[in-house]
Every structure is written in C-alpha cells, then in structure tokens.
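Down below are the structures I want you to see.
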Structure I
Amino acid sequence: MTKIKGSNFLITGGAGFIGSHLAEKLLSEKGNVVILDDFSNGSMDNLEEIKKEVKIIKIDVSSPLQKIKRALGGHNFDGIFHLACFPRSLSLKDPFRDMEVNAKGTINILEIAKDKKAKVVFTSNSGIYGDPEYLPIDEKHPNKPSTPYDANKLVSEYYMKIYNQIFNVPIAICRLAAVYGERQRVKPGWKPLIPEFVNKVSKGKSPVICWDGNQTRDFIYVKDVVSGLTRAFLGNTKDEIILGTGIETSVREAYNLVCKYLMKDIKPGKSDKTPGDIRRMQLSYNKAKKVIGFKPEYKIEQGIKNYIDWYKSKK
C-alpha cells in the first residue's frame, strides 16, 4: 500500500518551481526527499526553506545511467516524481537536446525505478493534444503533438507503459494544463505568461502578447498540481490522467487580471503567433476526479494574487 509518511522519494527537477512545492508537500506529510536537478532551470532559492531537510544531488537526468546510479548511491525509493524536462519553448531550437532530456532522461528514471521497485509519477503535457477537435479535451482526444517537446513527452508516456507492462514498474501519468504559481520565473528563452506579465507590468513596461491575445489556456495553480501529483502516487492508475481546471481563460483576460491586481494600465505590445502555439485549451479533469479524487481548489484570480504577493516579496 502506497503512503507518504515514512516513504522515500526522488524528485527529478526538484529545484524547479513545481518540484520545490512538491518537495515541501511531501516533507510536510513526513516523507523523505532526495532531489535530483542539474539547475539549468531550477534554483537553490526555491529550496531555501527546506535545503536542510532534503538531500540534493546535482546531475543531469540525461547523463549516462551508471553515472546517475553512482550519484544516487545507496538510496532506496518508494516513489519517483519525474518532473525534470527541457523547456517546450526551446524544443524547436534544439530538438536533439529536447530528446536527450525528455526521452532518454525518462528511460534513465524508469531503469532506476525498475531496480528500486519504485512507483513513477510522470509529469506529461496537455500540449500533446495540439489544437482541439472538441472541448473540453479529455483523455480520449486524439494526440497531435506540435513541438518536439510534446512528441518526446508522448514517447515518454509509451516508455512508462512499456516498463509497467514488461517489468511491472508502477506508474502514473499526469498530463498538466498550463501551470503557474510562486517561484515560476522568466529566464532566457523561457517566458511563462503570468511571470512575464507580472515582471513587465510591475516595472511599467509593456509585455508582448503573441498572436491576438484571444488564444486560451487552462491555467492551473501550482498547489493544485502538487495535490494531483501526490494523489496520483497514492492512487491506482496505469494510464494518463489530466490535471486541469476545466476553465478556459484567454491570454488577454489573464493579462487584464495582472494589470488589475498591480493597479496598472499598460497597453501590451503585439507580435506574431509563436510556432506550435495552440488556439484553445480547456481540459476536463473528470477522470482524475473519479480515479484519484482530484479537484482543483484555486481560481485564477487567487492564484495570480498569490503570485504577485510572492513576486513583490522578492523585490
């Protein structure tokens, strides 16, 4: 029987904004946590409050398998949360690196899970569906990857299922909506919408909205995602489940909320559509609700307020 209290966990990408929230959640429920991260996207700042409570191993998840095994030493794991990935926004510029991290990295983790007899919870991507044929999107929707990132996430899902079927590795596959929340930051080549808007508007600058701003996202708050991931570990599912909110919000609506809470009136700039961008996103979480009892708790208004409060606290 899976449980968190007293169990040993590995979080790949654990220094990232989702991974660090997940680590805090597992620690709060008396789990033991090892973090594997190469810090290309993650930050020690994200682990500041828990760094004395976790073991941190700095290594690239796409390194040779034996190197990773040596780095992990004699640690045993009951669960592995595989979050480490190469950013979607960079995957068209460097598809080979995307394949190394997002596909080879997953095989490395599955090999470790096979040896350790650990359950793997994998964070996949709702971008796998591409432009929707119907809304809300559910798990039966056809897969139409539009970037190397999406393709390699889908390939990784197949690897997960193969290792489950052949080697009996317990798995859970969580396809995430557009995640946002505290500790998500703008970095070179990676500009998540909410952080980019808050960063620019708070400084009195105009962020650029690609396309016309009417494209939509299903924005899900990081703490809801963490709830879903832990429930996926505790639950019993061998195929993909969606973690979303079922609510469709346009990019322009999200921008207007940021301006409202920052009490700014700044007209955004405009730019062309980003390659691989999708027109609409609204995801059904009915299956996740039924299988693992998942239900998002945070509305986007509260989530954006929380992010802005965190952002201001870091200034």
Structure II
Amino acid sequence: MRTALITGITGQDGSYLSELLLGKGYRVVGVVRRTPDEAARSLPSGLAGRVELISWDMLDARRILEIVEDCRPAELYNCAAYSSGASMYDEALDIAEVNGLAVARILEAIRNVDAGIRFCQASSSEIFANALESPQSEKTPVSPRSPYGAAKAYADFMIKIYRQRYGLFACSAILFNHESPRRGSAFVTRKITREAARIKRGLAPELRLGNLSALRDWGYAGDYVRAMWSMLQGVRAEDFVVSTGEPHSVREFCESAFGYLGLDYRDCVREDSMDYRPAEPVQLVGNSDKARTLLNWRPEVRFRELVQMMVEADLRALDAAG
C-alpha cells in the first residue's frame, strides 16, 4: 500500500484528491494546522475515519522534516496555501511564507529524508496574471502581479531548481480556476450559486457582484486532481498547465446558475463598481495540450454541468438547514 501525504487536506483540492487516492488503494495521511480532532470536523463525511490526520506547521522546517521522515510517503501533494480571489493582495508576508517558502521547506525535507519521494505542487494561473499572450502554456513567461502569484511563482522556480540540481521528482501543476460544491464562500462562483439558491427560496432579495464581463477558464476540481495524480505516475518529472481552455464570463455563470432555477439573472443580479477588480492585460485561459497529450488527461465535467452541480449542492444545504 503506497502512502500519500497531503497538505491542505480539508480544502477543496485536498479532499477531492484524498477521495481519488483512497479509491486507488493508497494510505492517505493529511497534515493540518489545527488539532486532528478539530480538522476532522471539516472533512467531507465520506472521508471521516478513512484518512489519518497529523498536526504540522508550514513554517516549521524541523516539524516538516519529522513528519516526512515518520510517514515516508511515496507521494507528497501540497494543496495548502493562502487563497486567491479578493484576498490575494492581503497579508503579503504571510502569503510569501506559506505559498512560497513553505514549498522550499518541503523540498528540503524530501531531499534530506528520501529523494525518491514524488512531489506535486498545486500552482496557479496567477503566475501569468501580467502575461502578454493568451492562452497561456508551460512556455508562457511567468509574470505575476500579486503577492499570491509571486509566491506561487517562487515555489515553481524552486521546484525547477531542486529537480535540476538534486534530481527530485518534483512537479508544478499550474491549475487554472477550478470549482466545486466544496469551493469556499469567498469565491465568486460559490457566492453566485449560494445566493441563487437563497433567492430561489425567498431568503435573499438580490446578489451584488463586480464586473460581470470578467472572463475565467473554469473547470471542475475533481478533474484537476486527477491530472495532479497522473503527473506523479510518469517516467519524468515535468510541469503541466491544467485547464479547460474555454473562457466564460461571470455573466454566463450567473445566467447558467439562475437559469437552472428557472430565474432570470437580470432580475436578481446587480453590478456594483465597489467590487470591481483590475482587469488582466489579457485573458487568463490555459492551453493544456501538453497534459492532454502526455498524460492523456481530459476534463470530464463541462461548464454548465459544473454550475448545476454547485447550485444543487447549495439548494440541498439550504433545505437540510430548514
């Protein structure tokens, strides 16, 4: 039985990845910031009792080394990070520590404990936020414009360095926007589906959003963790863009979410200039040809299916709450 060590196991990506690995017969160990008992309450019900939880500190290099040495995982996935979205400009020093330097600490632990451990970093399309070309691929020059994107870029460069200098099997999965019913409420997609459900049930009058014309390459988180796993099964460690390659606007997301409930988004959604974020110089759309060719990976959940999945989950949650 192979052991996989996952940081950020209680988050969206970590939980879907855990389910995938358990289905493949792995022993799954998750590391958490809180006590294991507290963290267990944040896991989806299907994971309770099926994964092992250990407390660790992303800033404590010695503790990271101890856990890697104790677990001796075959694979290590780093899904822990300060979130993107509206908060990616806040708390720049903490973002640098957790999203950037912590990855260097993990790489050092792998190098010192067992250089055969395979490592996958959940990177981000935000490393391309100031890019001058679209779509973006693995060959697109890295050009972040936020502390979040800069920290992710630092981690990616360190992975390349450790791969070249020490021969580690270390990869960056450059993940474009990926959503699910487990997406945090601070993200615009979850905000839309949650409020659409509340409006449908008569619990809210309207939804206020920023720029409805903003475009994103939205995929399903469950599909994206499949790509991360596939990256660690190859002969050679490489970085991959993981994306759908299809841009959709916030307006389209609203139209699909409200339309699924028999509502016209134009009667329910109001644009609010206070929520506008600066527009990217070019569209952030991923070219995932490399993953499709070398990993034989394809996104299985299409845009409208994803939106409907999220709306249905929020309706069920509302109804269950009474």
Structure III
Amino acid sequence: MTYTPADSRFEGPELRRAGHSGLKLPVVSFGLWQKFGDASPYDVQREILLAAFDLGITHFDLANRYGPPHRAAEKNFGRLLREDLGAWRDEIIVSSKAGNPIGRSPYLSGGSRKSLLASLDHSLKDLGLEYVDIFYSHSPDLATPLEETVSALSDAVRSGKALYVAISNYPVDRAREAARLLAEAGTPLLVHQPRYSIFDRRIEREGILAQSAEDGVGLITYSPLAQGLLTDKYLQGTVPAGARAEKSDFLSPGDISPEYLERAGALNEIAKRRGQSLAQLALQWVLHHPEVTSALLGASSVAQLEHNLAALEAAPFSAEELAEIDLHGIHGTGLRVK
C-alpha cells in the first residue's frame, strides 16, 4: 500500500534548538536500539515507524550496532526509506553511530579513523543515503587520541557524508575537550547523547548537564523509562513473560528489588495524582530540564508510542511535585550504574 504521511504531523511535538546550532529537533526522538532488527517482524516495525512520523517525530536514531544482528536496524530503516519515506527525506533527521564493538576485529570498534569512517560508509550503503544528518562517536575510546576521533568526525562533515557530528556516553572532561577540538576544527559539536532518567542521575552528578549548556551542546538523552523500570510493568514485583528483564544485558529479575518497588510505587502514586501513568511522568520529568533537547523513545506498538507521547500534553510540574519526585528518584535504583 502506498504511504502518504498525515498532514497533522506538523502539529506534533515541540521543537527545541540543539545547543547553539540552527537545527531544531522534536522533544521526542525515535530510537531503533531494540526491536528493530531481524528478530522483529518488518511489518510491525513499519507500522510503528510510519506512525511515529505521522505523529510528528522527525528524528530517527540508529547505530551500526543496533539489531540484532548488528547493522540490521539500519538495513531495515533503509528499506523503509526506499519503499515509504524516501520522498520525505528532507523532513527527516537520520543519525548513525560507530565505535562500539560490532565484531571481533580491532577495526570494528573504537574511535580510530579506520573504525569510524569505514563504518559510516557501510551505514550509508545500508541506509541507501548519500549522507546522515548526525554522525556520532558512540562511546569514548581511551586508547585512541581524542584528536584522531575528532578529526574523523570533522572529515565526515567535510566529505559531505554527515551534516553534524555528535558524541555519546562521554565523561564530562572528555566531552568538554571534544567540544573544544571540534570548534577549533570548524565543525562544532551538535549534541551529546547520555543516559538519563529519574533513576539514573549521572549527568547531574558529574556535571554533564551544566557542561553541555556552557559549551552550547544539545543533549539527546536515552532510556528515560530506565529500561522499563519507570513503567507499571514491574510494580507487582514480578517479571511478566516476554519482558525485557527476562533476557536483557541491562536488566535482570534481581534488579526488581524491595528498594525499587518502594521507590517506583511512590513515583507511581505521584503520577496517579496527576492523571498520568508512571511512564508519562518519567518522560515529562526528563524533558522538563531545559538543557535536554530531546529524549529518545522506542516502542513495541503504536498504542505504546501514542500513550507515551501523551506525556507532552500534561500540566507542568509544581515545585512541590519536583521535590517529591527527587525524594524517591534515587540514583542507581534498579540499575547497574555508577
């Protein structure tokens, strides 16, 4: 069936400017980290991604590592562009990342020019694109001089294969230095992508929120729902069949602790008083920080996506509600974080 996007897409989520750049991004971006590889039916993926675009989500976040297997998400999204979304390419922001391991070879990980630029060429082929809008160094590589990583990112822009460059998961000192080096190279750092949620406050504790604002770098944060811990999925103290905690590298049944249940339960009561779900409260909380340009969401169904986006329609938090959320939103709850 021929796809035509909804005219209402222009009435979608608020747009925020990414740092000091001219680029505006929707406050919710769609992440294809999980459930968009070959293990998930393509027709379901297509339905969700086209619904996201219809709802005004214009930024689709990918990486060479996303699948499974690695690179499968980019191939599947490339098919979507080829068969459905290609005519609206100018309305879409596509991002890709390289640097996290995707194989045993030393050239399939890290921040070297070989790893980053060869991966970008591969990603462009899989996506069927001449350029990506944003290209990331997926994680810091302490064995490679930061100058080399920055040079590779800068050359991706100079070659026309990327419009902007970005970093992900960098500690604050390295993020600041990357921003400085990229500014000197004439290809300013657009965004930093760290993890952030009510239960993962690392970017507050380590100063990344403040550093990004000072350096004029946008923040696109991921895991706002803490791998499902900030939803109603685990509030009964059990792991439902098929839930992420059954087989995830980032979450296990042992993480559903008494401390987690007490804190998540208290946050759920706050959400109920506001007429929200816990997931909606968690997403709204991340986005209430002015330093955050956009929050990445995934979805396993259109209904789940629509439910979470309803968070954008809620009333702002009061000072008392924010203080109560802080009381129960204790860093590290249920998660393997430092």
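Work out which structure the value 24.9 belongs to, where mean count of other Cβ atoms within 10 Å over residues 19-26 was derived from one of I, II, III. This value belongs to structure I. The maximum of percent of Cα pairs over 16 Å apart, for residues 219-258 alone over structures I, II, III, that is, the highest value, falls on II.
Determine which structure produced the value 14.1, 41 for Rg and Dmax of the Cα atoms in Å, for residues 115-186 alone, calculated from the coordinates; the candidates are I, II, III. So the calculation was done on I.
Taken together, the values in this text are just the output of simple stated rules run on the coordinates, not laboratory data. In this text the structure is predicted, and so the values were computed from the model without any measurement. Cβ atoms are built from the backbone, for glycine too; each structure is taken alone.
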